[in-house]
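Asks: As structure tokens, here come the structures.
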Structure I
Amino acid sequence: MSDAIKKLVGTALAELVESARSGGPKVRVGLMAAGSEHGPEEIARGARLAMQNYHNVKPVLIGPRLPGYEDLEYIECSAEDVPATLEAAVKEGRVEGAVAMHFPFPLGVTTIGRVLTPGRGTPMILASTTGTSSTARGEAMLRNAIYGIATAKALGLKNPTVGILNVDTAQPVFRSLSHMKEKGYDITFGQSTRADGGSVLRGNDILSGAVDVCVTDTLTGNVLCKMFSSFTTGGSFEATGWGYGPSCGEGWKNVVSIVSRASGAPVIANAMGFTAAVVAAGLPALVAEELAAARKAGLDDEIAALTPKAAAAEEDVKAPAAEPTDDELLGIDVLEIDNAVKVLWKANIYAESAMGCTGPVIKMPARHMDKARELLKQNGYL
């Protein structure tokens, strides 16, 4: 037997022994070794911490070799070539997943983050945090919910609870998910911790980790991820959480997770562990399965309903004679509230739009409430 073959056999045996000791095969996770605002040493410390805390992670640093960290595996390249080298390593299968500070995701691919909520010290998934699952806001948030559920399942949560953050388009997205649930989509809505409950979440709810998956738009999710991870440090050092999470998208086969240039070693280590876990669980296949189940329950119809229509000539609808308003109707999105009021005016029901403490409301005489609900349901506002 030649020396080269002996070396290969020895390496293979060593890997088998290490796999047995760590409880299973290791996942090769690429890590950008340059670009951090805290220097390359912080990145390397994150890789070492990942090896200590996550026995299934095999870090592969991509960038210049760092003195003092020769024990780590590298795919060596210049600092300038790190992004292209990481992208190639993912494409060629030299790593099974990757953690990057930047990656050129195509439109339709977003990342699903995970934060540690301070109220009760529980983790919560933020869907989503970077990229975009669609250029249409309603469709993007609906897809974010599906990708968030798939990611939660990849982490071992069989029936993750889902809530929608109270931002623009929250109510229409909740309505679409409710329609899909009625048609058989297996989704479990969580509840607000506030006295009046509901699955549309307020700031209190995300601080307390009221749900497993918080659905929001990407820009809001990005801001929340930064705040949750750095609120104890003054903002310049992201110290807690799992980063901005792994990539998800229809037809997307890779698992590339995002951290910030401000992410410290603890977040980098957790991001590598998060990545290894969802790679081992087959996240892209879980996303495909979740999309298929959602489609059976009318996903495409709901996307069409959420897609903004071309503006038609605005109908001139006059308000009926004013009356005292002694009741309020909630659950209509702020972007739809004025048109919903006009539906009631056309039925000779006096109504006013207003902003309550939990979002937009329609004020009207209480005697018209039942008829108003029926009209707004018929017209797709409830």
Structure II
Amino acid sequence: MINFGGGVIAKAVSAAKGAGASPTFKFGRVVDVVLDESSPYWDEFGRSQTINGIRYRPLDKAHSEDEDAILPFAYCGNTNIVNVPLKNEIVIITALPSENRAANSLQTKNYWFSIVNIWNHPHHNAYPDTLQSGTDAADLGEDFEEVDTVAPLQTYPGDILISGRHGNTIRLGGTKHQYNTLTDDSNNGSPFVIIKNKMKEPDDGTSLSSEDINEDGSSIYMVSDHEVPLEEANTNAASWEEPADLAAVYKGDQVVVNGGRLFFNAKDEGAFIAAKDYIGLASKEVHLDGDDLISIDGVKIYLGAVAMKREDEPVLLGQTTQDWLTTLVDNIETLLKTLSKPGPPPVYVAKAVATSTALLGGMKQLKTQIKLLSSKKVFVE
């Protein structure tokens, strides 16, 4: 539990004021953002230090459009998590120590820290100066286009949300809510994580939206005690004796990935899929291509759903069958050579009988070997 008692925060603020370190906050309307070295402010304000920095108009001072050259500059105040502001959004700015503090302990420079959430909307929170621009339309800067296909994400109690500007979100949740389709009384408090890219088309750009794994563009659901209502693209389970639970009825720790197309690529080494109990693949077509080899092993291998159910058509062992057939053909060939040589009937019959008698033992042995020709692990329909 966090203890807010004892005046800890008040003491910290008082100490900062006593050291002359109490910052004052001001607000500025963004005019331009430095994104790379092509910015005209790159060299002037410190090259790489200017990344995500802004030129801005202070809201407490009047500026005309032709005064861009003398507008102040504010550096990005957080390099780990950056929400890059758009033109005409309003940001919070404060003066804090600069990199030259060792030479001058009082030297500061301006930093911007967060965007003022004027419209409470993830797409943008621009608030243009209509008196200066003469229009109500928001100029959001070069290349950024305003759309009405992005809506705010519906929150559930205690959620932590990260929302991009284009319908891409991350939700860390676990508490039930009337619009939370994953959580009810049985699993209230069980954590889940939803990563989503491209939300389903909203009714309008202002109504709240919740994730929909079947309608959103791409999704990753990491759940602990939840049923994920996935509509599976293929439910063919003819090769299973007892099909595994579908994602929509399984309740437990699982990760569900859904998208228009999934592509897994190991650019340097191998790719591995391992499971304790089973791995299932279902598709209209399944292709396996190995440049050097394809190796399959198992106690039993079934080619066809009927093969598993009946197990009465084992495949023949190639070399074993070849050796058996060679011996059989040799025996037949020996007998035919004997029979093909003419001679007096008594002699002819005697030779035929002798040859047949000699071969009979081998033929009996071949007969006992027939059962050895069949595989004990590979079966077909």
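Asks: Quick check: 17 is what I get for relative contact order in percent (Cα under 8 Å, 6 or more apart), calculated from one of I, II. Which structure matches?
Replies: This figure was derived from I.
Asks: Comparing structures I, II by percent of Cα pairs over 19 Å apart, for residues 157-348 alone, which one has the largest value?
Replies: The structure with the largest value is II.
Asks: Another question, then. Here mean projected area of the Cα convex hull in nm² has been calculated and equals 36.5, so which of I, II was it run on?
Replies: Only one of I, II returns 36.5 for mean projected area of the Cα convex hull in nm², namely II.
Asks: Could you figure out which one of I, II the value 0.95 for FRET efficiency 1/(1 + (r/R0)^6) of positions 173 and 373 (r between Cβ atoms, R0 = 35 Å, to 0.05) was computed from?
Replies: It was calculated from structure I.
Asks: Also, I was wondering about something else. Could you figure out which one of I, II the value -12500 for helix-only ellipticity at 222 nm (-39500 (n - 2.57) for each DSSP H run of 4 or more, over all residues; to 500) was computed from?
Replies: Structure of origin is I.
Asks: Now for a separate question. Compute distance in nm of label points 7 Å out along Cα→Cβ at positions 93 and 197 for each of I, II and report the one that scores greatest.
Replies: By distance in nm of label points 7 Å out along Cα→Cβ at positions 93 and 197, the leading structure of I, II is I.
Asks: Out of I, II, which has the highest value for Rg/Rh (Cα atoms, Kirkwood Rh), for residues 237-284 alone?
Replies: Once Rg/Rh (Cα atoms, Kirkwood Rh), for residues 237-284 alone is tallied for I, II, the winner is I.
All of the numbers you see were taken from the coordinates with simple rules; none came from a lab. This structure is a prediction, so every number in the text was calculated from the model and none was measured. Cβ atoms are built from the backbone, for glycine too; each structure is taken alone.
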